[in-house]
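Student: Some structures to go through are shown next.
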Structure P
Amino acid sequence: MSNTVKVQPDLNFIKELQAVGGDSLKKCYQCATCSVVCPLSPADNPYPRKEMVWAQWGLKDRLVNDIDIWLCHNCGACSDLCPRGAKPGDLLAALRNMAYRSLAPLPIIGKWMSSSSGLIPLAAIPALLYGIIWFIMGSRLGSFLPKFELVDHAWVPVKEGGQIAFGGLFPGDYTIDPVFMIVFAFMIWAFYSGVRNMLKAFDGQPKTFIVGRKKEPSMIAALINTVQYEILQHTQFLDCNEEDADELDIKRATGHRWLMFAFIMLMVVTGIVAGTHWGGWFLTFMGIEGLGSIVSAIGHTPMPLYHPVKLLAIVGAGLGVYGLIALTKRRVNLDEAKQSSSWYDWYLITLIWAIFLTGIGALIFRILGAAVLAYPIYYVHLISVFMMLAYLPWSKLGHLVYRTVALSYAKKIGRIPMGSDK
C-alpha cells in the first residue's frame, strides 16, 4: 500500500523566489538535462532537477534546508543546455540569496539586502556614524580638512604646511578600532547563529552511506579538507565546466582566485597595523617602554611607500582590481537568456569596487596633499568597509562561511568525496 504525501505549496514563497532571481522556474518541464550535465552533481539523488520540482510546488521547507543548493558553484552548464531556458543555475543562486536572508538573525537586515531600496538604510547607518565623528573632530580641530605634524608620536594640527593624516581626523584608538571591533564581534555572532541554524537544518537530511568507506570523518577533518582543496585550491570551482570552459568561465575562476589573494594580503596588512599598535601600547603599559616603542613604530601610519607592509598593501590592491575587472567583464558579458545577474550580484561587486577604488584614491590624494578630495574619499572608504563587514552574514559574500560549512558537512556524511579522494 502506497504512502500518501500531502503537498502544501507556499505561493508567497514562489513569488518571493521569482523576485530574487528564480523568475524562469515555471518554464521547467522536468527533462532532467540539468542534473545530467552538471559536472558536480552526485549520481545519487542528483541536483538541480529535484530543486526545480520543489520550487514549482512551493516546498519552502525542503528547499531552504537543502544542502545541495550550497554544493552548486553556478558554472551555468545546466542553464546553458536547458532546452526550455528555465535557468536552473539561477534558481539555486536565488535559493542561496534567500538563505542569506533567513539564516542569520535580525531579518530586517536581510530584507534590506534583498533590493535596491534597502541600500539607503544600509549605507545611512555608517554614513551617519562617521559623519558625526567627522563633525565632532573637525569642530575640535578647527578644520574639517585639517593637516598635521607628527610630534612625539601624536598628530598635532597646523595652520600652514603639514600633511594629511587620516588618523588625525579619525583617531584609530577611539573612532576606528573600537567601532570595527564591535562590528567584527557583531559579524561573528551573526555567522555563529547562521551556521548553527544551518547545521540544525542539515541534521534532518538523509545520510549518505558509501560502500567501502572505512570511517566517517569528523567535522573538523572535513573542514580542514574543505579549506585545503575547495578554498585554497578552488578544486570544485575549477571542476565546473572544466571540459568545455569558455573565456567567461576562465575569467570567473581567475577573478575569484586573485580577489581572494588580495583580501588575504589586505587582512595581513590590517592585522600587522592593528597588532603592532595595540601590542606596542600593551608593552608600554606593562613597563617595557623600549620594546613597546619599537613594536609601535613597525605599524605606525601613514607608512612611506617603500615600507614592506605598504608594498604588500599596494600589491593586494592591484590584485584586487585585476580580479574585479575579470569578474565584472564576465558579469557584463553574460547571456541573459541563459544566466542572469541579480541585485545580490551587482551589490557585492559594486561594494568591493568602492572599497578598492576609495582605498587607492585616498592614498593618491593624501600623497598629492589634496585634502578636499582625500578626506571625503576616505570617509566613503570607511562607509564601504563597514557595510561589507557588518552585513557580511546577509550578503552574497556570506557564502565564504556558509558554503564552507555546507561542503564540510557534505564531506562528513559522504554526500561528496573528500578532496584527496577525487
Structure Q
Amino acid sequence: MSNTVRVQPDLKFVQELQQVGGESLKKCYQCATCSVACPLSPADAPYPRKEMVWAQWGLKDRLLNDVDIWLCHNCGACSDLCPRGAKPGDLLAALRNMAYRNLAKPSCIGTWMSSAKYLPILVLIPAILYAFIWSAQAAKLGSAFPLFVANGHEWAVDPQGSVVFGGLFPGDLFIDPIFGAVFLFMLFCFAGGISRLLKSFEGMPRTFIVGRGPEPSFGSCLIDTLKNEVAQHSRFRNCGEEEKDVQRVTGHLFLFYAFIALMVVTGVVAFGHWFGAWFLERVMGIEGGFAGLIAWAGHTPMPLWSPVKLLANAGAVALVYGLTKLTSRRTSLDAAKSTSNWYDWYLLTVIWGIALTGLGSEVFRLMNQPVIAYPVYYLHLICVFMLLAYLPWSKLGHLVYRTVALAYARKIGRLPMGELK
C-alpha cells in the first residue's frame, strides 16, 4: 500500500507570487505545451510545467531552490503558445524577482526594491547624500554653480573659468570614496547571495549523460558559461528568430558591451588618478615619462580626442542603442501573453537615467552652462548610485546569479538537448 503524502501549501507565498508577476498561474491546466515549446528546457524534468504545478500548490521552498528558474531566458515562447494564457514565462520571471529579494542581505533593501511605493526611499538616500555635499561645497566656494580654472593640482573659482564637476564634487573627498564603499558593499552582498544560491542547489539531482566522463569542476563550467553564454549570448540566440527575439539579443549585447566599455573607462581613470597622479607624482615625486602618461590617462575633464574619452562616448552611444532596442521590444509586448513588471521598468528607467544624464552632463559642460550642467550631473550621481548600491536586489542581478546557476547546471549535466555531449 502506497504512503500518503500530505501537501502543505503556502497560501501567502502564492499571493506574493501573484503580486510580483505570477497573477495568471491559476489558469494553467497542465497541458505541458510550455515545456514542449521551450527551446532551452532539458529533456529530463523539463520546465516550466513542473514550476506551474509547484506554484499552484504553494511549494515555496521547492520553487526558490530550483535551478531551472535561472535557466529560463524569458523568450516568451511558452507564454505565446499557452492555450489558457497562463503566462509561464511571467511566472518564472516572478520567481526570480522573489529570489532577488531574499538572496542578498540586508533583506530590507530587497523589500524596498520589490514595489514602486518604496521608490522614494531608494531615491532619497543618494539624493540627500549628494545634496548635502553640493550645499556644503557651495557654502565653501561661495556659489552653487561655480566656474573653475586650473591652479596646479587644484581648481580655483574664477567667473571666467569653465564647468568642472570635480571642482564642485571633489573626487578625492567624495566621489571615489563613496562609490568605492558602494562597490565593496555590492560585492559583499553578492558574495552572500551567491553562497545562498549555491547552497539552495545542493539537493538538485545529477543528470547522467552517456559518454560524458567525470563531472567537470565548477570552475571549468563557469569559464565555459562566461565564454559562451555570457560573452556571446548563445542561449539568447536560441530563444527564437522573430523580430522581437532579434531585438532582445541585439539590445542585450549592446548593453552588455557598453557597460564593459564604461567599466574600462572608469578603471583607467581611477588607476591613472590614484596610482599615477597621487602615488607616483605626489607621493613618490616622479614627474613626466611613464608616470606622467599614467597620470594624464586619469586626468579629467578629458579632451574629446583622448582615447579614453572616445571609448567612453562609444560606450554611451552603444548604451543608448541597446536601451532603445530593449525598450521598444518591451513596449510592444502583447499584454495577453507577456507583461512587464516593476523590476523590468525600474531597471530600464535607471539605466536610461544614467545614459541621458551622462551624455547631458558632457554636452552642458562643453557648452559651459553651469546652471544646467551641475543639476544634470547631480542626477547622474543619483542614478549611478541607485544602479550600483541596489544591484544585488535588482533585475540586473541576474547577470551574476544566472551566470552562477548556468555554471552549476552545466556541472550537474542539466543542459538543453542540443548541448548534451
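Laboratory data are not the source of any read-out in this text; all were calculated from the coordinates shown. All of these numbers come straight from a predicted model, not from anything done at the bench. Cβ atoms are built from the backbone, for glycine too; each structure is taken alone.
Student: Could you figure out which one of P, Q the value -20000 for helix-only ellipticity at 222 nm (-39500 (n - 2.57) for each DSSP H run of 4 or more, over all residues; to 500) was computed from? Walk me through the intermediate numbers first.
Tutor: Working: P: -20000; Q: -18000.
The read-out was computed on structure P.
Student: For FRET efficiency 1/(1 + (r/R0)^6) of positions 157 and 269 (r between Cβ atoms, R0 = 25 Å, to 0.05), which of the structures P, Q scores highest?
Tutor: Q
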